[in-house]
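Structures follow.
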Structure I
Amino acid sequence: MTGTDDRPRMVLEAFKAMPKGTLRGFATVKLPNQLTIADCPVFIANGRAWATLPGKPVIDRASGRHVEADGKKRYSAILAWPDRGTADRWSDAVVALVRQAHPGALDEGGPP
């Protein structure tokens, strides 16, 4: 897929709806350099949608259980953006691709 300036663009390869709390599902995107990032969580809360890079669960060494704090399971980064601006632009692009391909999937109430 190319834009009006013929530069390669990110492509949504798949979206798996999995609404639970603020989570709406997981996106798989292919970057312009052909790198594919699978299982990017996509969330919505307070009228705002965002996507994040996939993470891995934080596991308690003693119990072997997924660590929770304040009722939320903890994850650690496996990939990182160089700065917040880049992360926000990528997130906005993923959300736009999901909305285009799956209208209603990111509504506050969940997928139709």
Structure II
Amino acid sequence: MLTIGSIWFPVALLCFAAAQSLAVAMTFLALVGLGFMIQNATANTLVQSLVTDELRARVMAVYMLCFFGTTPFAAMMAGALAQAFGPARAIGLGAAIYLVLALFIWIKTPAVRRLET
């Protein structure tokens, strides 16, 4: 599920960036949200279930700090890109980078391609 969400999200975001009509853009934006929720819910579940009870709060604190703490910096970079190249190209570039990284991890880490308990 983590792999599916990690690939679904940027693909839908690329389609959203290329959309020319409002209806198509809204449809792809709904798919973007679904992919984002699949990826994030699975990641949160995995982190919480794989960490021991004694360390769970600390690990989740660092996880949330990394996740939400980088948001302002990413927003600043996205804004600069959008101002320089336009919003659609900035979204497309970010989605393309995300997709390349997700595929790289999928290819280089065989454990994410198989079900392990």
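The figures follow:
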item: Label whose coordinates, when FRET efficiency 1/(1 + (r/R0)^6) of positions 8 and 64 (r between Cβ atoms, R0 = 30 Å, to 0.05) is calculated, return 0.85 (choices I, II); result: II
item: Identity of the structure behind 21 (criterion: relative contact order in percent (Cα under 8 Å, 6 or more apart), calculated), options I, II; result: I
item: Given 2.0 for distance in nm of label points 7 Å out along Cα→Cβ at positions 80 and 104, calculated: source structure among I, II; result: II
item: Winner on Kirkwood radius over Cα pairs in Å, for residues 32-87 alone once structures I, II are ranked, highest first; result: I
item: Read-out helix-only ellipticity at 222 nm (-39500 (n - 2.57) for each DSSP H run of 4 or more, over all residues; to 500), computed value -28500, structure in I, II; result: II
item: Comparison of I, II by mean count of other Cβ atoms within 10 Å over residues 56-63 - largest value held by; result: II
item: For 0.75 (FRET efficiency 1/(1 + (r/R0)^6) of positions 24 and 40 (r between Cβ atoms, R0 = 30 Å, to 0.05), calculated) the corresponding structure among I, II; result: II
item: For distance in nm of label points 7 Å out along Cα→Cβ at positions 48 and 72 computed as 2.7, the structure of I, II it came from; result: II
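Quick note: the coordinates plus some simple rules give every number you see, no bench work behind them. Note that this is a predicted model, so its numbers are computed, not measured. Cβ atoms are built from the backbone, for glycine too; each structure is taken alone.
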